[in-house]
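No value in this document is a laboratory result; all are computed from the given coordinates. Computed from a predicted model, the values in this text were never measured in an experiment. Cβ atoms are built from the backbone, for glycine too; each structure is taken alone.
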Structure 1
Amino acid sequence: MSESPSARLLAMFHEAGIHFESAEDAWRRAEHLSPLLGWLTASFPEERAFQTCVEWLRLCSSRVEGSEAVPTLFARARSDSPRQAHVVAGGLVDLRNELILARKPAAAAFADAANHLCEVWAAVATGEQDAETEPWARAKAAAVAMVTAWLEQQGLDEKEREARTQARIELTRILRTARATSGA
């Protein structure tokens, strides 16, 4: 049996020298977006985990110009047809490419973040998990893309460490709000 999402979350923080009493303690106090997103994606196909992602994308889209279609498209990945999730993942890639061509880098990075999450959902929904859809790695990629979107929207340099840290902390705060709203 594989390690539970909560055990993996705590182990990741422990390896980094950060100690939490439980996964719930980590959710309350952590300032690191990637492990918390990893916990969600590793919890797929739980409906609450998916709904938390939808809500997080919805809340963030109000702060990233041109990204309004992303949460709606992502939400379509959950349907009675598991293959629909792959169609949606492809649609998010198409949207990202359209946004790149439209010179909207923040919205393009936002769509890229959603695509990483959707790829995990699609793999779980169809039972086609592989190394490319490993939940923790894709969550990390999604977190990086979302921080980039956040910084691009604000016109900040993504190489600026303090700006990245502040963006990650704010995005983590929004993720906590989304989790509380969705009941995950």
Structure 2
Amino acid sequence: MSHDTAYRRISRRETHSPRSALAIVLAVLIVIVGAWLATEVVLAMLGQRALLVVPGDAVDAAIALPTSVESPLLIAAGAIVAVVGLLLLIAGVLPGRRANHVGPTGRTALVIDNRAIASALARRAARAADVDPDQVVVTVSHKLAEVAVRPSSGWTVDAAAVESAVADELARLDVVPALRPRVIIEKRGVVGA
């Protein structure tokens, strides 16, 4: 296997989350329900008292369910089960995303955490806006970097300079997938900053 293939595989593993936690939770639930059902059947065969429900009574109740429960309640329960099933199917098929981006490099796999990207953008935006770094809030998602600047009270911020600095920093970082910058200059200033 070539280095490029290995680096791509490592980068994908670090930017996409596995579904093992969901699979483990579902497996544990299935094992618990299976063990409970097996215990109920064994207790019924031995003539002992049931833990929760006698298996024969549960089967009879399931058969009588369409006639013993009102239709709207039965439809609502079916809809809830269908939505849960659909969510599990979507979770199993779609790739999960971690808060990471891949950086440019030819010799190794470089994975950059979104918090590090946000910190770099906040520093550059604060310097360009001539404000304290605490007055800049950056949110980085999968494809968007949103920079919100709160100016000091009585001072104006050059929005074009901040946008240019943020765009320059994103170009320097050159992360994959590429981030689209959005700069917001707050209307209300910060007193005493």
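Among candidates 1, 2, the computation of helix-only ellipticity at 222 nm (-39500 (n - 2.57) for each DSSP H run of 4 or more, over all residues; to 500) that gave -18500 used structure 2. Of structures 1, 2, the largest value of relative contact order in percent (Cα under 8 Å, 6 or more apart) belongs to 1. If mean count of other Cβ atoms within 10 Å over residues 125-132 computes to 19.5, which of 1, 2 did it come from? Attributed to the structure labelled 2.
For Cα extents along the principal axes in Å, for residues 69-156 alone, the calculated result is 67, 47, 14, so let me know which of 1, 2 that is. Clearly, the read-out refers to 2.
One of 1, 2 was used to compute volume of the Cα convex hull per residue in Å³, and the answer was 113. Which one was it? The read-out comes from structure 1.
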